[in-house]
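Just below sit the structures, each encoded as structure tokens.
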Structure 1
Amino acid sequence: MPVSPSADFQELLAMARGFQAAKMLMAAVDLAVFDYLEEPRRAAEVAGRLQADGRAMVIFLNGLAALGLLVKEGDNFRNSDIASRYLVQGREDYRGAIIKHMEHTWDRGWNDLQNTVLRGRPGDADPEKWLDARPERDEKEVRAFICGMDAIARDLAPQVTAALDLKNVSRLLDLGGGPATYAIAFVRAYPQLRATVFDLPRPITIAQEQIAKQGLEDRIQTLAGNFLEDDIGQGYDFIWVSQILHSHDEKQCRLIIHKCVQALNAGGTLAIQDFYLHPDGASPPGPAMFGVHMLAVTPRGRAYTWGEVAAWMGEAGLTPAAHIRYNDGEASILVASKK
């Protein structure tokens, strides 16, 4: 009798096939399939609206139903609850931008990971020009990235705000603040607070849209520039740096921290949030995998241990850093004050 494949080999197969579900989700979001399925519809109708092949659409929608993203009732398909909440454009809780961003990283990095491991960096990534080149990418790609950061940060921002004490802070800098999600949360929680969001020009445009949408133009200002090269301002009581260091090498990280310390008032506070590794460098799994993601999509980035970053903060003239783990997730915050 033939021997059944062992369970551990089945685990390997499941790992190798993992891209299939991911790519199906990405394709469905890119095609806006979920926009048409808030009401039950036949595959032929969806195919007609998308000008797609009818046979292919039947197969594709059946696959999405198998993943639990759609519900099939007879010959009709409709969105599952999770797709209806997060994947229909125009909904308040739409999160499709982060899915689109992940597809862009697939095309730009993960698909060539073997060669990246051999070369040491992605093939199209010039270490000297990478940061400046990002705004020159396709407008849709930049918007997907920045809005994708909002899709993640909007859940974390209220928890971060609750974990930090900003009652004595008047001026706050959100460095590399992207869509201004954290700055908006901070000023809403603390009426005395005024914030500045610093980022590259295209992210700043999106930040300005978000700030205006919330009616906070009088409390949040924006500053466009490259924080590795340009002046980030002075006189801040608190500087927030979220998910920035992992895109840069150690020398750049030290420069960012040094500039922040120089921009702080005496006694001011620097808080750095990231996906920190444990001292072994291989755990938790999320930050370890995120380190590979940075290898795949940036020329210099990687995940850092919280001990490494805490040491750089101390060397830059800050007090010993407190490590704040504010939820059960894998992001945490290092907080220290200027001596």
Structure 2
Amino acid sequence: MVDKNFYNIKENVTLAQVAEVTSAVLLDTAKATEVVASIATMTSAGSEDICFFYDRKSKDKAANIKAKACVTTEDLKAFVPENVIVLISSNPKEAFIKLNEFMYSEKMPKAGIDPSAKIADSAHIGEGCFIGANVVIEDGVVIGDNCLIEPNVVIAHDCKIGNSCRIGNNASIAYSIIGHHCYIYSGARIGCDGFGFQFMNGQHHRIPQIGRVIIGNDVEIGANTCVDRGALDDTIIGDGCRIDNLVQIAHNDKLGMGCVIVAQVGIAGSCNLGDFVVLGGQVGLADHLNIGSGAQIAAQSGAMRDVEPGAVVMGSPCVPFKDFMRQVSFLQKNSKK
């Protein structure tokens, strides 16, 4: 059950509205005025809830559905109990997202600037923004319209942030230009020094990092993730990228459009990722690699060489997925001898 203390909940949603929002077909039109209270899982849904059933592997659980209504596919409707109202969708996963967005929303603060915020006179704040407690915005910063800057954020001098962005509490942004509709989650560090040193005269001498971080539109960067600025060239995050929590993106890295980077990935410096690359959790990339568009690297893999576009690889060092499974099979068979 969704907690009303944390979210706004649309009440008295009828099955006719559900069908309209999700582009689903209500099989029994006489039930169009029936009301659902909440979205719930197949196993937890009660008599006033609606659930979603899209995985044939869950067909045994479907027999025990106690929800008022269920959104499912034409192929799976036969597994739903007769007393449950059925809506047919060609894609119940997408239907779930649409109904979730329709019924629930986060409680957002009203536009305004907290008295404790420190904003430089030369900074420009757009219309409709919320600036939280203890925020620091330095000289020359430009923030677009309808942005949400949560408490304790620090935005260093001359950074630019587009419209409708959200910067999570305790995040810091420096040497960065950020597009529109971006969400930088709590505690993220954007634009810190890249990790570059030269051994000189018996000690590690810091290499000056004088590039920037350029983030495109509709990008999400997870909590406590670090994106370092470039040494000379910029670090670039392309439009539509989704970066999870606790990720390290080093100096001069360049990510194309729509990349998905899962938690605890570490990308060394000067790597180039094409469009829609997927890196599973805890993947590590050596420096100066080229990862082709559409490539997928499975969790806990280590890449030491370039990866071709569209390749699916796994292991450390990573190899094509089928080769990795053959290696595992060989080791399992021969370890028993």
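Of the structures labelled 1, 2, one was used to calculate distance in nm of label points 7 Å out along Cα→Cβ at positions 159 and 271, giving 1.4. Name it. Here the read-out was taken from 1. Tell me which of 1, 2 gives 7 when you compute relative contact order in percent (Cα under 8 Å, 6 or more apart). Computing relative contact order in percent (Cα under 8 Å, 6 or more apart) on every structure in 1, 2 gives 7 only for 2. The maximum of Rg/Rh (Cα atoms, Kirkwood Rh), for residues 39-238 alone over structures 1, 2, that is, the highest value, falls on 2.
Here percent of Cα pairs over 34 Å apart was derived from just one of the structures 1, 2, and that gives 45; the source is 2. Computing helix-only ellipticity at 222 nm (-39500 (n - 2.57) for each DSSP H run of 4 or more, over all residues; to 500) gives -3500 for which of 1, 2? This value belongs to structure 2.
Could you figure out which one of 1, 2 the value 16.9 for mean count of other Cβ atoms within 10 Å over residues 95-102 was computed from? Intermediate results must be reported in sequence, preceding the final value.
Numbers: 1: 19.9; 2: 16.9.
It was calculated from structure 2.
A value of 20.1 for mean count of other Cβ atoms within 10 Å over residues 279-286, calculated from one of 1, 2, originates in structure 2. Here mean count of other Cβ atoms within 10 Å over residues 15-22 is compared for structures 1, 2. The highest value is that of 2. With distance in nm of label points 7 Å out along Cα→Cβ at positions 119 and 319 as the yardstick, tell me which of 1, 2 scores highest. Of structures 1, 2, the maximum of distance in nm of label points 7 Å out along Cα→Cβ at positions 119 and 319 occurs in 2. With mean count of other Cβ atoms within 10 Å over residues 167-174 derived from the coordinates and found to be 21.8, which of 1, 2 does the value describe? Of the structures listed, the value fits 2.
With FRET efficiency 1/(1 + (r/R0)^6) of positions 7 and 263 (r between Cβ atoms, R0 = 25 Å, to 0.05) coming out at 0.55, pick the structure among 1, 2 it was computed from. Spell out each step's value before the answer.
On the way: 1: 0.00; 2: 0.55.
This value belongs to structure 2.
Sorting 1, 2 by mean count of other Cβ atoms within 10 Å over residues 47-54 from high to low puts 2 first, with the largest value.
Read-outs: derived from the displayed coordinates by stated rules, not from any lab. All values derive from a computational prediction rather than experimental measurement. Cβ atoms are built from the backbone, for glycine too; each structure is taken alone.
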